[in-house]
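Q: Following this line, the structures themselves.
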Structure I
Amino acid sequence: MEYGKSSNLTKKPELIDHIGLDLWITAQTWRQRLIREMAKQGYDWFDGAPGMLTMHIGPNGISQTALQSKTSLTKQAVQQLLDKLERDDIIVRTQNPKDKRAKQVSFTKKGLAAFTLANRVKIQIQADYKKQLGQEQFDQLKQLLTQIKSINDQ
C-alpha cells in the first residue's frame, strides 16, 4: 500500500507501535537527563530551545548562517534565540572573519563553562549506557544507529 492511501476511509487509523517512536522516546529521555544534570549544576537556562541551540555551536564558534542551516530553524527564530543567549551572557556575536557580511557566534566564558560541563555529562551518560549494555552491545547499538542514519540520508 502506498503512503496516504487507505483501503477503508471510514475506519479510524490505529495507533501503531513503531521504531520511530522508540527512537524519539529514547532521544527525549537522553535529552532530559542531560538537562536535569545541567540544571543541578546551575545551568537552568540549558533547558529549552536556547540551550539546545548551544549544542550546535562548538568551542570554536559557528557562523550564524551555518547555525541556522544545522538547526533547520528560520532566520528569525535563530535570531531570537541568540538574542536571549546574548542577554544571558552565554554567547557573543562578532563579524565573521571569513565573510564580512556574516556574524560569527561564539561562547563567552560562561558559555564555554556550560559547554565543557555538557560534554562531561554526555560522556557520563554514555559510560552508564556502556555499563548497562556491555561494550559489545553498546558497539552494536552505535553501529546500528549509524546504519539507520545513513539509510535516512539516502
Structure II
Amino acid sequence: MIGFAWLAGFLMMFSIFAVCTDVVMRYFFNRPIPGVLQFSEYSLLYIPFLAAAYVLREDSHIKIDIVLNRLNPKAQSLINMVTSILGFVVLLILTYYGAYITLDYYRRKVPTLEYFKIPEFLVIMVIPVGCFFFSVQCIRKAYGHYKALGMDKMTKR
C-alpha cells in the first residue's frame, strides 16, 4: 500500500512538472507537448485511487467530527465501526462492478479515443484495485473499533 501512495505522489509531481512545461512550451514557443493533457487526466484518476487506502490506514483523511467529538469514546467507536462497515460494503460493490467493467473492456479491446491509443482497461483498472485495498482498510478500521468497544472479549466467553 505504501508503494501505491509513493506512486501516487510521483504521478502528482510528474503531472505538475509536465503541465507546467507544456504551458511554457505552448505560450513561449507555440509547441505544446503532445499527450500531456491526456496523461494528466489519467493521473487525476490514478492518484486518489492509489493513495486512498494508505491515507485511511494513517488516519490522515479529512473528517468532520464536530458531532462525534461530543460523544463518549464507546459511542465514537460504535459509530466509527458502523461507518467503516458501510464503507467496506460500498467499496466491495465498487470493486466488483469496476472489475466487471474493466474485464469487459479488456475482452472487447476498447481503445482510448485520445492521443495515446492505449487500451481503456489500463486506464480504469485502478478503480477496482484501489477500491479493493480501500475496502481492506475499512474492514481493518472496523475491527479496530470493534476491539476498542471490548466486543471481541465478550464473544470469546
Structure III
Amino acid sequence: MNRVVLLLVAVLMGACASDLDRALAGDRNLSGADLSGADLSDTNLSRVNLSGADLTGANLSGADLSSAVLVNANLTGANLNSARLIATFLSGADLRRANLSYANLSTALLTGANLSTANLSYANLTGANLSGADLSSANLRAVRCNATTSWPATFTRPTCAP
C-alpha cells in the first residue's frame, strides 16, 4: 500500500513540474511544452520530442538538438547560435527572426519551415532539406552547403562556402 501511495505522489509531483523543469531533468517527451523565453543554452536535448512546443525567444545557443523532433514548433526569435541540429526534424517549424548563425543543420529536415528574416550566417546546411521553406530576407552569408542540400523550388541557390 505504501508503495502505491508513494508512486501516486511521484506521478502527481511530476505532473505539476513546469515544462522547463521537465526539460532540464531530461524528459524526452516535451510535445506541446511551453518553453518560451527559457534558457536552455548548452543543454543536451538530442532525440527529444518537442513537436508543437513554444520556444519563442528561447536561448538554445550551444544546445545539442541532434535528431530531435521540432515539427511545427514555434522558435520565433529563438537564439540557436552554434547549436547542433544534426538530422533534426524541423518541418513546419516557425523560425522567423531566429539566430541560427554557426548552427550545424547538416541533414536536417526543414521542409515547409518559415525561416524568413532568420540569421543563418556561417550555418552548416550540407545535406539539409529546405524544400518548401520560406527563406525570404534570410541571412545566408557564408553558409555551408553541397549538392545534396535541397532548396525551395523558386529559390536562387546561394554561393556555398566549402
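Every number in this text was worked out from the coordinates using simple rules, so none of it is lab data. Because the structure is predicted, anything quoted here is derived from the model rather than measured.
Q: For the read-out helix-only ellipticity at 222 nm (-39500 (n - 2.57) for each DSSP H run of 4 or more, over all residues; to 500), a value of -20000 was computed from one structure; give its label from I, II, III.
A: Computing helix-only ellipticity at 222 nm (-39500 (n - 2.57) for each DSSP H run of 4 or more, over all residues; to 500) on every structure in I, II, III gives -20000 only for I.
Q: Let me ask another. Given a value of 1.26 for Cα Rg over 2.2 N^0.38 Å, for residues 54-133 alone, point me to the structure among I, II, III it was derived from. Could the numbers behind the result be given before it?
A: Values: I: 1.26; II: 1.56; III: 0.90.
It traces back to I.
Q: Of the structures labelled I, II, III, one was used to calculate relative contact order in percent (Cα under 8 Å, 6 or more apart), giving 28. Name it.
A: Source structure: II.
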